[in-house]
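Several structures are given next for inspection.
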Structure I
Amino acid sequence: MENRELEFEILKGEILACRLCEKKFGFEPHPIILGNPRSKIMQISQAPSQNVHKTLTPFDDASGRKLRNEWYKIDDEIFYNPDNFFISAIAQCYPGKSPSGGDRLPSKSCANKWLRKEMSLVNNKIYLLLGGKAAAFFFPKEDFSTLVFKDNVINDKPAYVLPHPSPLNAKWFKDHPDFLEKRLVEIRAVIHNVLELD
């Protein structure tokens, strides 16, 4: 086993065993990690959903199906192939519900502890940042909508920002019709090219 592979397996074990937020959450955390050091695409979102917390399968919910089938236009076998996608997040675990509604915000300490190490070990070709919280972690001073419509760079690699495919973002989609009509088509073409689907 190569050094990178060995380092990754050690890191994966540490992430899956992490229970640092258990007292804060009030329930046992279920860290989610899918991918390997050879994954072509690293997709980074906010945090796993409540449903993913139960099934332990990333994006195993309505938004995930929309993302894979309608936006990326790929099947589950391609998406869940660890040679294709490395699926991570600002926070590796579902953080629980916020008293004000919705999910709690992801902890940046989690990203600084785990995500940056993952990024150092994965030899991906592009990054996909899904949602405002993921975009703000990497580009804290930039406007989210502007980031969506321009080509960005992280670690000298292309990085594309997408809104989360949640019904809660209906107003954003209505206000930015060019995303579904034009920008998503461009990003999808890049994804298919990286995955050698066309």
Structure II
Amino acid sequence: MTSSTPTLAPLTPGARRVLDAASRLFYERGIHAVGVDTIAEEAGVTKKTLYDRFGSKEALVVAYLQHRDARWREHLEAHLAEAPSTGVERVLAVFDAALSWSDENSPKGCSAINARAEVGEGNDDHPVFPEVARQKAWLLALFAELCAEAGVQDPARMAEAMMLLYEGAIVTVGMATFDEPFAVARRWAATLLDEG
């Protein structure tokens, strides 16, 4: 399977507490709304420990996104392991994994998209941007790989369609526009894959 996961260094117990607290707070409240004082207090560490382990709030945000991405990939890999070894069901397994992940882990939508939106325009040098781009490029490459394995006629173009359905669904989850957007996206994905 396509891989571009950064190597994540093992965390000390204090760093783990900082990352866990930051991850929960960043996702629930937003990156800008949460200061390092709040994170340190929630984690039961000093600000010095936070900075010693992560260097900056920006680096902590990137670590939050990377660790969350790693958890999502483990979840997805488990779904792909249960899917047939070939065919369109493997492509659709991405939507199945997202459906089982989103209620518990992403009720506010995609953490990467949310972080990218919160950092905003005019901050192109912010370290969140390349991390979000890496995650999205990986997913597109995975869709292309799965579409090629399934024998889709034009796997690159079909991967783009799958990506649009997936990303539209995760934004819809966060906006609560309608119920079960990943189920809807999966149905449309199945239709496109049957035609392609």
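General observations
- For distance in nm of label points 7 Å out along Cα→Cβ at positions 126 and 158, the highest value in the series I, II is held by structure II.
- In this comparison of I, II, the computed figure 3.4 for distance in nm of label points 7 Å out along Cα→Cβ at positions 14 and 142 is attributed to II.
- Computing mean count of other Cβ atoms within 10 Å over residues 30-37 across structures I, II gives 14.5 for structure II.
- Of the structures I, II, the one that 55 was derived from, the read-out being percent of Cα pairs over 20 Å apart: I
- Structures I, II were shown, and helix-only ellipticity at 222 nm (-39500 (n - 2.57) for each DSSP H run of 4 or more, over all residues; to 500) at -24500 was computed from II.
Read the figures in this text as sums done on the coordinates, not as results from a lab. Note that the structure is predicted; figures quoted are calculated from it, not measured. Cβ atoms are built from the backbone, for glycine too; each structure is taken alone.
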